[in-house]
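Peer 1: Structures for review follow.
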Structure 1
Amino acid sequence: MSNERITYGPVEGLRAGRYGLGLNLKAACYRIGRTLIDTGPPNQWRAVRRFAIEQDEEHGIDRVLLTHHHEDHAGNAARLRELLDVPVYAPEKSLDRLRRGISLETYRWIVWGRPRPIEAEPVPESLTLADGTSLRTLPAPGHTDDMVCYLAPAHDLLFAADLYVTRRPEYLRMDEHAPRLIESIHNVLEHDFDTVLCSHQGVVEDGRQALADKVKYMEALCGVVRRRYRYDKLAVPEITDEILGREGMLYWMTGGDFSKHNLIASCLDEVADASAIVD
């Protein structure tokens, strides 16, 4: 599968991935000024290296910002620091995981590769790039508890990590949290931006509206799930079949880590009596 280059205003990007199979398995890293945001998956190192070093000294990279610890985002951070001798910054909650190295399910190292451990520095709440552009760090847990987005107000851009990905999600990872994701989208929408730079979809020019559509869909989904659970006394498998249908390829590829069941169950995470959520 060929990699994709992105140019949007002051941003250059690379979407790189090994597999297709009808699924979006590319991950993006973005360069704004001399700052690289995320580093792509480890098995795409050659493409990421070319992307990182192709510019002349005036436009080279002088720092790396990570949005969270996952291997498709932080996977080449250690190599880039060794190659370019630049600092790597990450959210506070990412630091121990990056230092220790993360354990991966089989499908994850097959799809993305194995990242090297790295000693990163905590990312500040805001920073100013060489050209004067300001970036703000916005906490955005839900996909992971450590994820952040980066806002570039002067350019109406949001580097959204995995906050968006799709308007109407049907799957969720086992460790994702739907109510927290909904809250994070609302918090991010309090800020001004037009375009989303998604870590998997690339440029989403109607990004603000896309995020608004996603949170509206997820709130409606969680509302229906809670009614069917609380008042109709349906179990999660029944609700899943009714609303989303049978599990698809993503479930089987990931051994159930990505599943429709996880999405429906996560909608009930704030229900006080959760004893009936499991099968």
Structure 2
Amino acid sequence: MRKTVVELDLVGYGNLVKTVEEHLGVQIVPHLNNQIQGFVDSGLSKVNQKREEVVIASNGDNAVILFEDTNDAYRFAEAVHQATQSHNAKKTEQSAKRWFRIGAATGEITEDNGQFTGYVIVRAYRLEANAKPGEFIVDLDTYNALNVELQQKYGIEETLNGKYDESFRVRRCKMIPDLNPTTTEPTVIPTTEPTVIGILDLFDKLNPRDQNQRIMGIIGMPEVQRPSRTLTIFQRQDEILDWADNNNKLKELQGALLNLIGRPLHP
């Protein structure tokens, strides 16, 4: 049977369990696990799915879920991220906040006595491991099965290297665009020559995301060569990057992005 497999896990779970055990004892860990699975149940309720019918594995901080409809997989991931965002808005201590990484792959699986197997499950795990907090990263089979409206929310195609000789063609969707990276992972500011991948990472850090007009003005992109406003944000950014690369303007583009990342906009 062909399914979309979603895998997610909580960022920093190991350190969180260690802290909880040291302060309150190991008996508190199951309560933490129940809280984590509560986020999963919140996502499932948004797409009218029952845990006992679609969750094939869960262990504390993670879950593996099968979806018939790839669009439901997207809406599930979005709902989980929104649930954590709502939870985090009420917390002042970083240790009380919760962030997930979520990945998905689509392909054939088989069932034998209640056990599901298939390489697509491994792919979902590899993608989840490469997702950043607040992201949903999918393989191309999953992306191509989404409706056009949802596809517009993803960035450009990337290739990820897995273990051994594995490689995966993927797309990323940043579902929490205002996530402050310093709350979860350190922000790395490039000090070497700009690269296409490095600049794509900088685009991801923009808040708000759409500052294309300012960027084009800063790097001196001619009006006649600027992308149409009818294109998506990501398509326009791709064209800006292509123009900068073809006109030896990558350094200027990198500088413009770094400047905008470090200078929040005010009304």
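Peer 1: Looking at structures 1, 2, which one was helix-only ellipticity at 222 nm (-39500 (n - 2.57) for each DSSP H run of 4 or more, over all residues; to 500) calculated from, given that it came out as -13500?
Peer 2: Of the options listed, only 2 reproduces it.
Peer 1: Consider the structures 1, 2: one of them gives 17.1 for mean projected area of the Cα convex hull in nm² as calculated from the coordinates. Say which.
Peer 2: This value belongs to structure 2.
Peer 1: For which of the structures 1, 2 does the calculation of distance in nm of label points 7 Å out along Cα→Cβ at positions 122 and 226 return 3.3? Intermediate results must be reported in sequence, preceding the final value.
Peer 2: On the way: 1: 3.3; 2: 4.9.
Checking each candidate, the match is 1.
Peer 1: To continue, here is another question. Once mean count of other Cβ atoms within 10 Å over residues 146-153 is calculated for all of 1, 2, which comes out largest?
Peer 2: Top value of mean count of other Cβ atoms within 10 Å over residues 146-153, among 1, 2, belongs to structure 1.
Peer 1: Taking FRET efficiency 1/(1 + (r/R0)^6) of positions 26 and 202 (r between Cβ atoms, R0 = 41 Å, to 0.05) from the coordinates of each of 1, 2, which one would give 0.45?
Peer 2: That value comes from structure 2.
Bear in mind that the values in this text are calculations on the coordinates, not laboratory data. Model, not experiment: these values are computed from the prediction. Cβ atoms are built from the backbone, for glycine too; each structure is taken alone.
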